[in-house]
Structure I
Amino acid sequence: MASVSDHLPRKSTDEEAIARAFRFADLSSYPFKKRFLIRMADLVFYTIIRLIGRTIRYEVVGWENWEAATSNRRYPIYTFWHNRVFLSIYFWQKRNIVVMTSRSFDGEYIARFIQRFGAGAARGSSTRGGTTALAEMERLLRLGYPAAFTIDGPKGPRYVAKMGGVLLAKKSGQPILPFTISARRYWEAKGSWDRAQAPFPFTRARVEIAPPIFVQANADDKELAAKRDELQGVLDELERRGVEWASR
């Protein structure tokens, strides 16, 4: 029979994983100028999102799908497009959702301002540290912390779903929850790869949540590709409906 002491290293590892996700990272490896810019960008984006987010009037379609994805002690894997970070982090704030962020200058200030909204950050991406971040997110899911992916990030192509969320659903047994948030009036960063959107103050926004997608633990490569295609199709349809609503 295992003794209590046998469980202590695992407990410590879990506590450290939670702390890594929800505390600010050490910036000592960055030169002074970059440390200053990360802290400034963090505070500027947090302040703008907080002030404008409070003025947005939301309507929600598909809340019953969120209820289905969170029933029976499930913890969903939220998936959405990279250019909707502004609205998404405000709408889903204070839910202990762990978001994958890249190990980069941009990823660090993004990690900081989402942490200020009560989210966690698993540092990695499809191009840098992705395997480590997926393992961290799987562990945190098992501890009761939902996950989130900007599913076409970190560098695109825009509106092309990647495999990260599907792999995490297979490993964890938790459902994928696709959603989008469409603002009626917004500013668009046309020079960025994702054409990031920032809503105008006092505009309306529509949250559309799709039914959860489940991935079997024994899914092979063909099944995983089919699930990614299913996720792509669902997000495409949510985007189409959001654009149609915003143009009315």
Structure II
Amino acid sequence: MWSGPRNVSTAMMRAWGNRTDTVVIDEPFYAFYLKATGKNHPGAADIIANSETDWKKIVYQLTTSHPTGKAIIFQKQMTHHLLPEVDREWTAGLTNCLLIRDPREVILSYIKINPEPAFEDLGFGQQLEIFEFVRAKTEFAPPVIDAKDLLQNPGRILELLCNAIDVEFDPAMLNWPPGLRKTDGIWARYWYDDVARSTSFQPYIPKDGEVPNRLREIYDRSRDCYERLREHRLR
């Protein structure tokens, strides 16, 4: 599941993690991304010290069999972590899905943490790249979910997603126990407070505000990618 930042990706991971037939993997490229970019994220040194930072080893781990006894391995992936030097060929062997969100809402949320994001920080360009790469390789358009649709009708959208990837829908995906998980990345203490308190997808609440003028170019580029992906969304 390829998502950008400031989306409902962790709640989506909770939904899949609540299935008895699924094991989840949380942002496996995060430490690699932090080390390669030098981004000053909370707990960066700890994350780098305690996680794999070699992208080739990460890819190997993600594409070999996992002795979990589970039928499904769900990867929560951040598209901005997929830096240009990371080979994309391995993604064609996975069942790829994309989770998108209106870039206006993404930017308004993101600038509370980083007031000067670059286009690449928001992940929309990388999402479109992944979509087009996988479609070209597999001749199959990866399922796309819009976060707004998901929050407005989680049962319907998750059922559509499961049907699209030939997995039986499980109502257990709609509710989960509160708290953190052993499968959460060690960065959960910095980022997952809201999700740790949650027991389901929260109702959609429109975000007020306009994108600052200084970020209009980034917004317009992100919007173009978003609209092209949104044409393929499950609904």
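What follows draws every value from the coordinates through simple rules; no lab data is involved. Keep in mind it's a predicted model, so treat the numbers as computed, not measured. Cβ atoms are built from the backbone, for glycine too; each structure is taken alone.
The table below gives the values:
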quantity: Comparison of I, II - label where distance in nm of label points 7 Å out along Cα→Cβ at positions 89 and 161 is highest; calculated: II
quantity: Read-out Cα Rg over 2.2 N^0.38 Å, for residues 81-136 alone, computed value 1.06, structure in I, II; calculated: I
quantity: Ranking I, II by distance in nm of label points 7 Å out along Cα→Cβ at positions 121 and 153, the structure that comes out highest; calculated: II
quantity: Structure from which 24 was derived, relative contact order in percent (Cα under 8 Å, 6 or more apart), options I, II; calculated: I
quantity: Structure (I, II) behind the derived value -15000 of helix-only ellipticity at 222 nm (-39500 (n - 2.57) for each DSSP H run of 4 or more, over all residues; to 500); calculated: I
quantity: Structure from which 16.9, 51 was derived, Rg and Dmax of the Cα atoms in Å, options I, II; calculated: II
